[in-house]
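Down below are the structures I want you to see.
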Structure I
């Protein structure tokens with residue numbers, strides 16, 4: 001079994017995770033055969049180590065981690081490799097792989113640009129006196 005873990009920062013506000021839940025659902029709609037999980041660096045559960053352990057316990061022999069970050073900052077460059085090294089030590093028979101940050105994919109950049117332009121002139125939260 002293969003597992004894909006969508007790894008994000010996390011927040012104290014539970015509503016923050018709703019777009020990530022929609023992302024998980026969109027991935028599952030395209031790949032219903034794939035075990036797709038969410039994981040968070042902090043403030044929310046499960047953590048990445050917990051999600052990896054759960055995927056392996058469910059039978060995953062391959063675990064891919066897709067960082068849902070706009071760029072490869074400190075969390076992706078330092079924290080993530082350390083967590084993956086620990087997971088590899090706990091699960092030496094499991095193939096672990098990490099993807100580049102999703103925000104760096106050209107298709108994501110293009111989608112964000114389109115969404116930013118789509119909102120021009122349509123803002124309902126215009127700054128007072130700004131228009």
Structure II
């Protein structure tokens with residue numbers, strides 16, 4: 001009797017690591033930005049369609065849900081940017097030691113959050 005081979009990674013035994021979470025986050029932020037590009041295009045088209053359409057679009061963007069979405073998209077922009085810079089450093093064949101990889105990962109996370117909060121504070125104040 002043949003035993004089926006285990007799937008890799010075995011999700012019962014797999015513990016997500018910073019590197020795998022950041023890789024998934026980079027892909028997720030890229031998809032988020034691609035989808036939001038359609039929202040940006042819709043907002044620009046609403047502006048071209050006239051004051052009534054633009055007013056409706058602005059009401060959506062300035063609603064509570066709209067602001068949360070804008071905050072998350074801003075976070076995605078800065079995360080994707082910072083992680084992209086990290087990848088450029090790797091492309092130059094630097095920072096491949098495990099300690100440097102984790103330090104770079106945490107730097108990307110902190111920088112993304114800091115830049116997002118700084119931009120929102122600057123805009124709101």
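Every number here is computed from the coordinates shown, using simple stated rules; none is lab data. Source: prediction; values computed, not measured. Cβ atoms are built from the backbone, for glycine too; each structure is taken alone.
Summary table
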| quantity | calculated |
| --- | --- |
| Identity of the structure behind -11000 (criterion: helix-only ellipticity at 222 nm (-39500 (n - 2.57) for each DSSP H run of 4 or more, over all residues; to 500), calculated), options I, II | I |
| Label whose coordinates, when mean count of other Cβ atoms within 10 Å over residues 45-52 is calculated, return 17.8 (choices I, II) | I |
| Source structure (of I, II) for distance in nm of label points 7 Å out along Cα→Cβ at positions 29 and 85, computed value 4.0 | I |
| Comparison of I, II - label where mean count of other Cβ atoms within 10 Å over residues 93-100 is highest | I |
| Highest-scoring label, criterion being Rg/Rh (Cα atoms, Kirkwood Rh), among I, II | II |
